[in-house]
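Structures incoming, each one as structure tokens.
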Structure P
């Protein structure tokens with residue numbers, strides 16, 4: 001689920017319910033949003049990571065604007 005969006009840098013913060021890796025394809029769906037993209041990079045606490053585990057909050061560059069509470073599917 002999207003927990004925050006930083007508009008100036010087009011980064012969405014995702015609270016993970018399962019493992020996520022760079023290269024995975026995700027689908028973001030919400031009231032205003034419905035698109036898919038491949039994860040090209042992600043960060044935890046401003047540090048680049050290639051893999052994140054369940055429970056982590058990661059920042060990813062998103063192709064379009066997202067909103068809090070949008071669902072993220074792998």
Structure Q
């Protein structure tokens with residue numbers, strides 16, 4: 001995906017930490033969240049992501065807007 005950075009390095013760190021603590025690594029990963037600093041940036045990314053997926057929900061969680069997209073081309077992480 002060109003709009004957001006690939007999540008591979010983040011997922012590598014998460015799964016390495018799980019393994020280091022003896023926790024299972026074969027967990028399904030069905031979403032990734034990105035946090036932004038401003039409402040303006042949130043709105044920019046929400047609009048840009050509409051070209052890469054379908055907006056399936058948008059709600060306020062802990063006072064922050066959260067948009068969930070179903071990607072047209074999913075990330076593959078092995």
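Just so it is clear, none of the values below were taken in a lab; they were calculated from the coordinates. This is a predicted model, so every value here is computed, not measured. Cβ atoms are built from the backbone, for glycine too; each structure is taken alone.
In table form, for the structure just shown:
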quantity: Relative contact order in percent (Cα under 8 Å, 6 or more apart) - highest-scoring structure of P, Q; calculated: P
quantity: If helix-only ellipticity at 222 nm (-39500 (n - 2.57) for each DSSP H run of 4 or more, over all residues; to 500) is computed and equals 0, the structure in P, Q; calculated: P
quantity: Which of P, Q leads on distance in nm of label points 7 Å out along Cα→Cβ at positions 5 and 21, largest value; calculated: P
quantity: Value 1.7, calculated as distance in nm of label points 7 Å out along Cα→Cβ at positions 29 and 61, assigned to which of P, Q; calculated: Q
quantity: Read-out volume of the Cα convex hull per residue in Å³, computed value 74, structure in P, Q; calculated: P
